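Participant: Pasting the structures in now, so scroll down.
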Structure I
Amino acid sequence: MNKAQANKIVLVNLAFWLVAMLLHPVIRMLPTGSGSPPKIFEFLIPVLFIMLAGGSTYLLRSAIGKLKGD
């Protein structure tokens, strides 16, 4: 893996974590009829965090695998 590919993988990984950090505040700002966030958000936000962490882990694991394969 060359330096450009490594930088690309790091940027995508940082994008995963940026989305994870911004997810909760953005969800809380969404307007609803009752003024409070829907109860389903209490379930969906942790599930989305876990999915983003899994994607990040998969991305880094595949990058490390490519490094060992060279």
Structure II
Amino acid sequence: MPIRRPKGYCPSCDAQVEWYSDGVGAPGHPWRCGNCFQGVTEEQLGRFESVYRKLEEHDQERQQILDDALRG
């Protein structure tokens, strides 16, 4: 069975991290931040994954703007 390590934003350490479901998190919080060990629920993880995707898209758009400025 493959290990699922979703990427998402962690509001506790203000970073984009991998989330783990290895049972180390607090009861009722099956996912934990791979950086600061903050525990979250499945619902919270979904929101943090969404934030991560939006930040990645923003980074790509920002890089494209910078690349266009250098070419122009």
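Only the coordinates and a few stated rules stand behind these numbers; no lab work does. Bear in mind that the values here come from a model prediction, so they are computed numbers and not experimental data. Cβ atoms are built from the backbone, for glycine too; each structure is taken alone.
Participant: Out of I, II, which one gives 16.5, 56 for Rg and Dmax of the Cα atoms in Å as computed from the coordinates?
Facilitator: The read-out was computed on structure I.
Participant: Can I ask one more? For Rg and Dmax of the Cα atoms in Å, for residues 22-61 alone, the calculated result is 12.0, 39, so let me know which of I, II that is. Before the final figure, lay out the partial values.
Facilitator: Details: I: 12.9, 43; II: 12.0, 39.
That value comes from structure II.
Participant: State the single structure among I, II that was used to calculate FRET efficiency 1/(1 + (r/R0)^6) of positions 6 and 30 (r between Cβ atoms, R0 = 30 Å, to 0.05), giving 1.00.
Facilitator: II
Participant: Out of I, II, which one gives -28500 for helix-only ellipticity at 222 nm (-39500 (n - 2.57) for each DSSP H run of 4 or more, over all residues; to 500) as computed from the coordinates?
Facilitator: Numbers: I: -28500; II: -15000.
The read-out comes from structure I.
Participant: On relative contact order in percent (Cα under 8 Å, 6 or more apart), which of the structures labelled I, II is highest? Write down the numbers at each step before the final one.
Facilitator: Working: I: 51; II: 24.
Top value of relative contact order in percent (Cα under 8 Å, 6 or more apart) goes to structure I.
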